[in-house]
Each structure stands twice: as C-alpha cells, then as structure tokens.
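Enquirer: Structures follow.
A short reminder: the numbers here are calculations on the coordinates, not readings from a lab. Quick caveat, the model's predicted, so the values are computed rather than measured. Cβ atoms are built from the backbone, for glycine too; each structure is taken alone.
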Structure I
Amino acid sequence: MKLYHLLIPLLTATGAINAENNLPVSKGLMLDLDADHGVELEEGNRVKAWHNQVKGNAADVFVKRDEGRKVPGSGRPTLVQKVKKIGDHNTLAFDRQELINMDEDAFDNLLTGSGYTWVSVMSIVQQKKGKKDVNSFFGNLKNGSNYEGFWGCIDDANHVWMGSRCWPVGKKGRQPFWNEKNPKVFAPKPLVLDRYYLVIGRMGAGQGKVNLDLFINSATAIDTKKVPVNPKANSSKMAIGQERDATNHPGHESFVGEITRFLIFDRPLSNQELSELSKFLIKRYKIASNE
C-alpha cells in the first residue's frame, strides 16, 4: 500500500502540544518540531511536511522543497521510527536535505531585539564536501544583501558553531564571514559521530550588544560572544536542514545527520529555565549528560 499523505500516529499538527510531551518551560515557545508527532509522509518514509506542535503562528508547517533540485523529491528527509538509543522515539534523517517554512517574516523579531533560544536534539555523521565548514542544520539567512539571520552549523571537523548575522542597515553587500559584528560561537570539542546530543543556542534580548551563548548537553555555556543588534535586520524563511531557502544551491551548505526535536523560543531563556528544560530533554531522549 502506498502511504501518500500518511500522518504518523498521534499527529497533532493542528492541535496543542500533547499532554505527555508538555515541556517544563512554555513561555515564548513558538516552534516545536517533534519527530513523534506531526510528520506527514509520502512514498513510504519520505517526509513531505513537518507540522509545528505550537498553534497560532505563521511557522505552522515546514515543507519539502523541489525548486533548484535536479531530481524532484530528492530534498526530502527520511523518517526513522522508534530508535532505541533515544528511548524508542522517532527521528528525521537528513542527507543534505531540507524542510522550509514558507513565511518570510515568521522569525524576524528574534534577531531585532526580542532575542531567542533554539534547542536541537540531534546527531551527526561525517559531513560531505560543500562550502568549507558550513554544514547547517537550520537557518533563516536572507537570500542576498547582508544575509541577515541566525543559524546553527557543523564544521568539517564536526564542531558545532552558531551565529546571528545582524549587519547594520547601511552596510550593503556580502560581508566578511566572521568579525566583531558577526561572531562565531564555537564548541571547542567535536561531536562524536552517531551519538545524540542536546544542542542549545541563545541570543540576549534588547538593543546594543547582547550575548550569544552555545550549550551542549547542559545549561552551562561552552562559548559566549557579543553581537550588536540591528533592529532593522531582515531575515528570511526558516529552513531545517540547511542555512536558508537556498534554491540556488540546495544541499551545498547543508548538514548530514538526524534531528529528533527542534524548539525555538522567542526570548532568551533564563539559566534556571535552561537547566529545567535540559534535564527534561536529556531524560526524555536518554542523552548522556557529559560532552
């Protein structure tokens, strides 16, 4: 039987978060992509859409993207069900593939003063050759101009890094990859291949310069840098699996690995909130607490 438009069990694409999945922190939660819920399949286990479990905002669904692909459907990730390593939960396997939320402005305010916290339960395998050290597992960089947006990536040696591109509005054109206005927040140790991690990025709220913090498997930051906020920064569509809606070269700056859970809050969580959330997710997905 062909499984076109099949929804996996317990789908709540248009409902609230399931009671059994309630997070210890919910204020400001605008995105909850959970591989156990809201995954829409076609042609067996290929993912057509991943539905946000949080109701009432423009980031309602992330969908497959064929534009720019030589082979239609080749950009779809794969659903892997009941993985023992993570407590029999499902996960989505990406091989330089992507799912896109088609709203241009759903995440704009996170970069212009509200701050953010993103959370990824994920694993990686060896990355494939593309743009040097840019293997993105999510991002909403603008296509062109100053490429404003925020993103999380793996380098070619399997270190996690994150950033917020907040260039001043008067500065046009392609900017240096890293400097004081576009800092690289970087994990000193590489991730172990085929091991699941809890990776968290946080940007402070307000104007002027704010902190960018990176966390792995704990609520203690492993790197922090300052970034200047640009209240007129204009990011674009949010992509899961690559750095932007990169129809000019899909997959070229994309990661290879799995995403089991992906959350975004529209504010920086406090250290106490991060601790509570980290403990909850580490227990739920059986993640080793050490790096």
Structure II
Amino acid sequence: MTLPVVAVVGPTGSGKSELGIALAQRLDGEIVNADALQFYRGMDIGTAKLAPTERQGVGHHLLDVLDVTQEASVAAYQEDARRIVEDIRARGRVPILVGGSGLYIRAALDRLEFPPTDAGVRSRLEAELATTGSAAFRRRLREVDPASAERIDDDRRLVRALEVYEISGRPFSAFMPRREYHQPAVQIGLAVDRAVLRARLAERVHAMVAGGLADEVGRLAARGLRDGRTASRALGYGQFLRVLDGSMTEQDAVEDTIAATRRFARRQLTWFRGDPRVAWTDWHAPGLVDRAVGIVRQRGDIS
C-alpha cells in the first residue's frame, strides 16, 4: 500500500506547524516544509520558523536550504519535495507537507507541468515589448493563445506567455494545473474565524518585533537581503529594510506589516477554499489532533 502524502494547509497564523508536529508524532511521520520563505537561512523570526528545540524530535526537510540572495523556484521545489517524499515513504513513514504557499503545495501534490523558459528569448521579447507596446503584444498572443490573452492583465505575463509558445510551440494555457493528485494525498485545512485571525495576526507581528525582527533584518541585510528578489519582499522584511534605510518609522513598519499579513491571509484562504479536496476543521476545536488523524485514516485509507 502507498502511504498518502498528508498536507496541512490554511492561512498564516492558524497553527499549521503545531498540528504538523502532532500528526507526525501520531502517524510516525516526517515534515516537508511548504512555506517558501522558510527555505531561507536566517529568516527565522519573521517567518515563525520553529526552532530545532520546538520540533520535538520530528524530522524536518527543506528548511534553511537557500541564502537570502537566491530566488525560490517552484519547479526546483517540486523536484526536491517529491524526492524527499519518496525517501520518507521508502522508510515506511508518512510524509507531511506543512505550509501556506499554495502553489508549492500544488507543485508537490498535483499533476503540474512547468512551462519551459529561456532567458535569451525572454530578453528579446521584453525589448520588443518596450518598442511595440502592450496592445500589439496582446494581439500577437491572441493569435496563438486566446485563453491566455483573455486572462493575462500585465506585461510581464504577456512576455512569459509568448516566451513559452515560442520555445515549446504550445500555448501557455496548456500548462495550467489540474486538481488531480499525482499520488495519494490528503489535505487538511485549518479554518479560523476571520475576526479571530485578524487579531492573531496583529499579535503575531507585535511578538515578532518584540522578539528581535529588526535585528534579524539588519543581520540579513549585511548578507545581501536587499539583493534577494524573493526574500527582500517577504512580509516584515521589506518593511524593516525601509526602517533601516530611514524611509519608514518602526511604528509604520509594524502597521504596514500587519495590514500586508492580513491581505496575504485572505489570499491564502481564497486559494485553499477554491480546492474542494481540502478537508476543513476548526483550528481551535477540542480534539483537533484526533479529528485530523481521523481525516487522514479515512481519506488516506490507512489504519
């Protein structure tokens, strides 16, 4: 029997890490990180990364694998996560994905093919776009991929769609993911009342600041944080880089981080609520771990 991949999903601040630990202990599992920002070494406070002592002896994978100057790649994550999942299964244990980065979750779980890329083709198309304009590019895309031309609303993605078509001969829309697991999987979503979540997120940001977020950003700035396309835009980190630069007060950085985190949580909820395969349970329900284990055993058909 193939052990299912268990994924614990939901908005930031909903307790995914804690439930992941508890499930790993109950199901003899190991955790595979699916939070794109927890890939980065040194980004600990602002990503709520569990310290080694908080992991309670449970094996964790794909934490601290990138420097802040490196760019996270969904395609690379797919390859790494699937390899680690198979290794965990080969040892008779249950792989447990934990995180709120929806595309990374789907990359690990679903039949998802990534379109090819070519920096030279992309550079040439960007130069052409600057000369001809967006309207001409959209007409060009409409001839070969009307579905993408209708959906795409920014220049960067127009270029990307034409790049994919030029390289592969296939429309960009042909690479859209399907909600179809490539191997057995169970997704558990943690639901939080919106008012409660708003309050929790504000408290969380204040706790991060009290815990030394500004100092963490300062240390990472010395290691090239500003040069990292992914890491420098992370919630809290971008704001406190501006504090370091003198263009924002710390109080404004805190308020901006709270607002941005709440917006991010809403986007996460929209993403995960759109997937009918997610089994939702209240984050604070009595017997949460027992409920989650029951979902895994029922949906994953394991004893």
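Enquirer: If helix-only ellipticity at 222 nm (-39500 (n - 2.57) for each DSSP H run of 4 or more, over all residues; to 500) is computed to be -1500, which of I, II is the source?
Expert: Corresponding structure: I.
Enquirer: Thinking of I, II, which structure, once distance in nm of label points 7 Å out along Cα→Cβ at positions 149 and 253 is computed, gives back 4.7?
Expert: II
Enquirer: Match the computed value 18.6 of Kirkwood radius over Cα pairs in Å, for residues 45-196 alone to one of the structures I, II, and report its label.
Expert: II
Enquirer: Suppose distance in nm of label points 7 Å out along Cα→Cβ at positions 85 and 269 works out to 2.8; of I, II, which structure was it derived from?
Expert: Label of the originating structure: II.
Enquirer: Assuming 1.7 is distance in nm of label points 7 Å out along Cα→Cβ at positions 53 and 117 as calculated from a single structure, say which of I, II it is.
Expert: I
Enquirer: Of structures I, II, which gives 13.9 when mean projected area of the Cα convex hull in nm² is computed from the coordinates?
Expert: Attributed to the structure labelled I.
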